[in-house]
Every structure is written in structure tokens, then in C-alpha cells.
Structure 1
Amino acid sequence: MSSVNSPCIMLCMKVLVLSAHADDEVIGIGGTLHKLADAGAVIRLVLFSDGAEGYTRIEEQPTIVAQRHRETAHVCNILGISEYVNLHGLDWNLKVDNAGYREVIRQIREFQPDLMFTHSRADYNDHRVVHDVGVEGWFHASVPCAMALGPIRRPASLYEFEVLHPIVNPSLVVDITDSFDAKVEAMHCYASQHDLVGDVFQLMEGRAMARGFLIGVKYGEALSRTTYRPYAIHDIRDLSEGARP
């Protein structure tokens, strides 16, 4: 596996994150996002669901959406996320449809990211839906269609992250040893979800240690670069990118 561990990476880049629910972004790539923000990246987080089903006691039902919005705002402050958008979808009802594709295309053409992240397809329905509309929307944002949504945008680098189920063969592992504490702090903000998702801190530390082991560091986060479309190599030397030990 290759390691991404440069202290001065692309200081003026824009990063777009497509995530199903509030907390997926922390579990999947919280450490990576913190490192990108520290390096100067402008990050927009797009959540597809309000998280209305994310309560564990019936008395929480009327307030859970507002609580999760507040929690996400705190997480954004900790991780350095500049913008937060919620598409107000319903848990268990996210769909691969025209509206989802159009929203992804609109976000890409409006924000013009240099780098994108979305779910891997390994998880349950809501996560798979965001993966599918994310990857498909990413593809179509760079071709001349749906022009009412803005001018076409060159493809950004797109990576998939893992939440509940691991990526079988990750493309690379990001060294988050110096940002793992921020990842944990951010997850503590999602107090409403702690009883719902089990011991998420055990999951995060165990997986981060396992991923870190692959590249010889304490903590890591795995990513898979999308294979939905090929990446152009114009300079043959670019073939060696990411091959560093």
C-alpha cells in the first residue's frame, strides 16, 4: 500500500465529501479531512439524510434532527470543514434517481472540487445509494449533459471510504497518526449516535491501527480510488505516483 503523508499538500485545493449520514464522514475519513483542512483545503460536506431515524428513545424523536444538525456543526469546527450542506433525505429511503444524480452534478459544478470522497459500495442501502449517485454524478458532471446545472467540470480525483464494512483492497492508506485524536474528538460530538452504532470508538481505533499497520504507522485510513473511469496519464512519469514505500 502507498502512504499519503505530506505536510504541505495542495494548499489551495477544494474538497467535496458526499456522505449519507452525520457521523459517516468522521468514521470514514475524519483524520484525513482534518489533515486536509490543516493543509489549507476548503472542504464542503454534503449529507444526504437528516438522520430522523437516529434516535434510541421515543422522547428524542421530535428533536433528533435538530440535535444532529448541532452535532454536525461542532464536528465541522473540530475537523476544519468549511461548508456543510444537508439535502434533507429520509433514512432508509435514499434512492438512486434523477434527483440524486442532478444534485451531485450541481454540487460538483457549483463548488468545483479538486478532490472528492464518497462511500464505498460495501455498506448497507443508504451508503450504497450515495456511492452510486456520487460516482455516476461525478462522471456526468464532466460531460456535456444537464447543462442547466452549470458548465461541465473536469473530473476531480475521487476516492471511496469505508464505514461499517472494510474496503477489501484499498488503493492507499493515509497516515492519520497526527490527526487521530481530532477524529475521536469529532466522534464524541455525535453523542446522539453512540448508543445506536455500538462501540464505534473500538471500531475506529481497531481499524485505524490495522490500516496503519499496512504502511508502518500507528493509525491509518484506507481509501480506494474509483475505477469507474480511467485516469489519463500524459506524462509517463506519473505512472510512479503513489508507488513510494
Structure 2
Amino acid sequence: MICTLKPELGGPSREFSFRERVSAIGDLAPIVGLFLMIVGSIYTGFATPTEAAAVGVLGAVIISALFGSLSIRALHEAMTGTIKITAMIMLIILGASFLNFTLASAGLANELDDFLAGLGLGRMELLFVIVLLYIVLGMFIETLSLMVVTIPIIVPIILQLDFDVIWFGILMIVLVEMALITPPVGLNLYVVQSARDRGTITDVMIGSLPYVMVMIVMLILLIVFPEIATWLPNSLESR
């Protein structure tokens, strides 16, 4: 939709025949293989999500070597890019930690608790306010700080309202993931921008809007049909 409104954001237009499209599917094999290595190592219990990152690096090196693109220069560029992105992320987290300390010192937690308690809303209305609160705070607070500040306040309220805590955990993860791509402080927006060789951060923010809309639809579905999140845990618990 964004590219329809502003075609220039989609880059140069290129046309391909149906035969060319089918023949190009084979080029996806290395990417699919790398995906299976990473996700497969997690789901088979071979590696934790953190260790799976190292599995992904090993797989990328193997694929690069098989295609003849592995060289000292390529490794140097990859390592340099990794250092730049890591340093950028650490600076953002450092700033977020300082922000978290400032918010805690200013008594945000108590103010938030008093605000929610003083609304006098019903069960679903209060849940809607909590979701809206996470969306707004996620635009300005880094996700780790957001969870540290809000979880001790929000979870007791959720338990008091008799919501399933596992369901709310899934709902909160979706909200936190949305915070990573909502401007102006979405961490992933800056990661994507650092990996681009042209354009501004505004282009990345505009490009993220469709994904934000999809996550909002996910939130609505989770609220209307909580069984989406609770069916599997309940099934395992009943065995």
C-alpha cells in the first residue's frame, strides 16, 4: 500500500516473465537452508536461540564458501558491519538504561499504578487501556526498560482481573515486538537504517507501518480469540 501511494519508495520497477520467476525459486535454496539450520537447531533442542545465532553464522560462512564468495575482504566487511551495528545497539541500550533509571527515580511506576486504579473501568475497558498504554510507551521507551518498568505494576492488575497470565504474556510479547518497529525509538528501525546504503530513517519508518498494522490485527485476534495463545499450553497441561 505504501509503495502504491509512493512508488519511489519501492525502488526501480522491474518486469519478469513467469518462467523467469519459476527458475529463480532455486536461488532461494541457500536462504531456506540457512533458515532451517537456525530454526531447526532451536526446535530440535540442539541450540538455544542465542547459540542458534552462531549456527547461523557458521551456515552463512559455509554457503558463502560453496558459492565462492568467501574471502578475507568479505570477512573483514562482515565483521566491521557487525561491530558497527553492535556498537549502535549498545549505545541505544545504554541510553535506555539511563532513561529507565530516570523514569524509576521520577516515580513513574507509582504514577502509572495510581492512574490505572483511578480510572474505574470495567475488565475489558481496562485491558484496552493497558494495551494502548503499551503501544504509546513503546514508541518512546526501549523494550527492556518498558518491561522492567511496567511488568511489576501490570501483572498484578491482570491477575486481579482474572485474565490468563500465559495469554497476557503472549499479548505483551506482541506489544513489545511492536515497540521495536514503532517510531521514533523503535530499535529495529535504526538497525535496518544502518544496514541500508541510501535513504533516510523516515523511509524505514514509513515502510514499517504495514507491519505495525498487521501486529495490531494480531492483538485484536488474541483479545477476541484468546484460545490462539492458550490452546497449546492447556492441551499439554491436560495430558
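General remarks:
- Structure (1, 2) behind the derived value -11500 of helix-only ellipticity at 222 nm (-39500 (n - 2.57) for each DSSP H run of 4 or more, over all residues; to 500): 1
- Answer label among 1, 2 for the case where log10 I(q)/I(0) by the Debye sum over Cα atoms at q = 0.15, 0.17, 0.19, 0.24 Å⁻¹, for residues 88-159 alone, calculated from the coordinates, equals -0.52, -0.65, -0.78, -1.13: 2
- Per distance in nm of label points 7 Å out along Cα→Cβ at positions 16 and 144, the highest-valued of structures 1, 2: 2
- Mean count of other Cβ atoms within 10 Å over residues 64-71 - structure with the largest value, from 1, 2: 1
- Given 10.6 for mean count of other Cβ atoms within 10 Å over residues 72-79, calculated: source structure among 1, 2: 2
- Value 0.95, calculated as Rg/Rh (Cα atoms, Kirkwood Rh), assigned to which of 1, 2: 1
- Parent structure of the calculated result 26, given that relative contact order in percent (Cα under 8 Å, 6 or more apart) is the read-out and 1, 2 the choices: 1
- Comparison of 1, 2 - label where FRET efficiency 1/(1 + (r/R0)^6) of positions 104 and 184 (r between Cβ atoms, R0 = 35 Å, to 0.05) is highest: 2
Coordinate-derived values only; no laboratory data. Computed from a prediction, not measured in an experiment: that's the story for all the values here. Cβ atoms are built from the backbone, for glycine too; each structure is taken alone.
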